[in-house]
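Multiple structures are listed underneath, in structure tokens.
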Structure P
Amino acid sequence: MGRPRGFDEEQVVRAARDVFWEKGFDGTSTADLCAATGLNRSSLYNTFRSKEHLFLRSLAAYITVSTNSMVETLDDDRREGLDRIRALLSEIADDAARTREQGPGSGCFVVNTTTSTAAHDPAVARMLDADRDRRLAALRTAVLAGRADGSVHPDRDPEATAWYIVSVISGIRVAGQSGAGRTVLESIARTAIEALRA
């Protein structure tokens, strides 16, 4: 019978996530991961097998939290469809602004990974594709709800509009990383809402 582990695996995943989030997969060394998690190399890789496996666990943990929050906002049937989308974009703009106000941030882990690691790692690409599809489905549902309740213009195609909102979200995140302040980020969100209004 093996000795029980003397550490919290999920806490290790969160610590590794923060390093990967800041430095990216390629920029993170084993020494970085050991320093962040408090584990030696042997314990780290006996538990997580490889740097890539730990990265996938870290990315999955981030996606679960962020996408669950997004879907919860978009599935709130107490609100009109456009109000659900407005609430989501407001949350995104506020998060990007707070990150900027606290100093140079790491942006969005998903956006960062999409533009770097996903291009040459099929496992990462599959995870991000599945997450994107879930986000698009929730956005399509909100757009359809908005068309049904009259808050979203009836000419707005649900699929194209869902992609448009995903693009706006990525744009807000990147603009925040590039130096845009709260006023600009909130203005981007408002402009997107005006483009959807009935």
Structure Q
Amino acid sequence: MTTEEKIFNAARIVFQKKGYSGARMQEIADEAGINKAMLHYCFKNKQQLFEAVFMKAFSQLAPQINMIFNSKKTVFEKIQQFTQEYISFVIDNPFLPQFVIQEMNNNPEFVMNILHHANKPNPDFFISQIESEIANGTLKAVNPKQLLLNIFSMTVFPFAAQVMVKGILQLSDEDFRLMMEERKTTIAQDIINSIKI
């Protein structure tokens, strides 16, 4: 394993435990088994390291989403696959949604870089497919972009507002994880039921 790979793995573990604001570069260096000087040689500060960790994760997720959007599966199958894969990804990287929301407010340039990334999710084909199925009478007449927004919102929100969700619903960390596993199927089914004829 290269030094950079050790740093990425360590950073992911520490960010997952402590969140962005709670993580310290010394903790990441200790987790990676390197000294802090070496960590700063590779990444000058925590922000730069987090952005690198995020982009590495994003580069794994975005192609998966595009494969779902552009596949020949039905709209219902795509909704099921998206909720399964996205929630699985965020369970493994629970710090990412909160970081993105924080960066939208504090560092819009970084968010714009994500939106202009060559591999960013592109739902154009999926939107056209929804429009075709509405025209064919197999789906209710819904706004495809509203439908996509519902899918994104229902999958992202519990992770972005995790502290509040756990507090209001009185969930332990394990309860929350189990509830998110359950949402892989319940979100898809709720959305499908709302649009099928």
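Bear in mind that the values in this text are calculations on the coordinates, not laboratory data. The shown structure was predicted, so the numbers you read here are calculated from the model rather than taken from an experiment. Cβ atoms are built from the backbone, for glycine too; each structure is taken alone.
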- Item | Structures P, Q, by distance in nm of label points 7 Å out along Cα→Cβ at positions 101 and 133: label with the highest value | P
- Determine which structure produced the value 16.6, 52 for Rg and Dmax of the Cα atoms in Å, for residues 13-76 alone, calculated from the coordinates; the candidates are P, Q. Q
- Which structure, out of P, Q, was FRET efficiency 1/(1 + (r/R0)^6) of positions 37 and 61 (r between Cβ atoms, R0 = 35 Å, to 0.05) derived from, given a value of 1.00? P
- Among P, Q, which structure scores highest (criterion: distance in nm of label points 7 Å out along Cα→Cβ at positions 69 and 125): P
